[in-house]
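Structures are listed in the sections that come next.
Please treat every number below as a calculation from the coordinates, not as lab data. Computed from a predicted structure; not experimentally measured. Cβ atoms are built from the backbone, for glycine too; each structure is taken alone.
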Structure P
Amino acid sequence: MLKNLDPLLSPNLLYILRAMGHGDVLTIVDSNFPADSVASTTVHGEVIRFDGAGIPEVAKAIFSVFPLDSFIEAPIQYMQVVGEPETTLEVHTDLHRIALENSDREWKMDSVERHSFYELSRKTYAVIATAERRPYGCFMITKGVIGPNGKVM
């Protein structure tokens with residue numbers, strides 16, 4: 001254990017988050033997502049499992065150390081509800097709220113059509129599979145830059 005770190009931040013996950021560079025994308029998914037097959041094509045190549053934690057717990061841990069990308073319009077993307085592209089579900093607002101609570105600014109969140117989400121997530125840095133049972137609890141978050149002052153640029 002380390003001081004001031006969420007216990008969900010395992011050594012493996014901390015390594016991955018630190019190894020990611022500006023613009024790299026992390027995929028965080030619910031329990032129904034095809035995490036193993038998608039993760040096999042990512043940079044990391046293996047799924048990171050958090051079978052005992054849902055989206056809120058995992059998001060809280062990750063956003064405690066993860067800077068979002070201020071150089072793109074929407075550094076948080078979520079999987080669209082099929083046939084309802086404008087719908088935002090509770091699981092989406094939960095993650096967005098946690099991201100905002102761990103930041104000094106407003107971050108835009110946007111949706112991605114389901115099949116496009118699958119294709120894009122295959123090209124991300126890593127996939128984190130959670131125990132989230134609410135449908136469409138799937139996200140891609142883009143890593144930002146920490147400036148010389150220690151703040152997100």
Structure Q
Amino acid sequence: MNGDDSCHAYVEHLQHEHSRLNELLLHLAGEVNQLTAARQPRVALDRFAERLADLRQRLQSHFAEEEEGGCLEEAVSRCPSLTGNAAEIVGEHPRLDEMLQQLILQTHAPAVLPADVQRDYRSFAEKLHAHETAESRLLQKAFGAEAADYDSEGED
């Protein structure tokens with residue numbers, strides 16, 4: 001990225017995207033909690049699978065943006081001790097994508113139990129939340145107060 005201003009703008013953009021992702025995860029948590037009470041479980045599961053597919057597409061774009069945007073690289077150049085953290089964060093992207101893909105496939109399975117989908121969605125959401133929190137911490141360490149306005153630990 002060119003200069004501090006563009007990188008700070010990118011950090012702010014990522015923080016807003018993390019906030020939107022957290023809101024979406026909370027909304028999906030509400031939907032997944034309703035699966036066991038659905039009058040037509042298959043219809044509810046299919047609708048939930050569509051929402052998960054939308055989330056997957058959004059996450060793939062988000063991950064690509066993080067990997068190609070240069071801000072993580074800028075963070076590492078400012079604070080070389082974050083190299084391992086940045087590599088770990090980027091390395092989680094394929095695993096998170098695979099988890100979400102498996103959840104989508106599970107949701108489409110004919111004999112799937114809503115309770116299993118609920119359990120696995122919660123597991124995925126927790127891992128994604130931890131991932132986003134680690135990323136926000138890395139940005140806070142590298143960019144200081146400019147990145148501290150968003151604290152993903154405070155959101156559930």
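If Cα Rg over 2.2 N^0.38 Å is calculated from each of P, Q, which structure is the one that comes out at 0.96?
Label of the source structure: P.
When relative contact order in percent (Cα under 8 Å, 6 or more apart) is calculated for each of P, Q, the greatest value falls to P. Looking at structures P, Q, which one was helix-only ellipticity at 222 nm (-39500 (n - 2.57) for each DSSP H run of 4 or more, over all residues; to 500) calculated from, given that it came out as -8000? This value belongs to structure P. With respect to distance in nm of label points 7 Å out along Cα→Cβ at positions 35 and 139, the largest value across structures P, Q is given by Q.
Could you figure out which one of P, Q the value 3.5 for distance in nm of label points 7 Å out along Cα→Cβ at positions 11 and 107 was computed from?
Q
In this comparison of P, Q, the computed figure 0.70 for FRET efficiency 1/(1 + (r/R0)^6) of positions 51 and 75 (r between Cβ atoms, R0 = 30 Å, to 0.05) is attributed to P. When mean count of other Cβ atoms within 10 Å over residues 91-98 is calculated for each of structures P, Q, structure P gives the greatest result.
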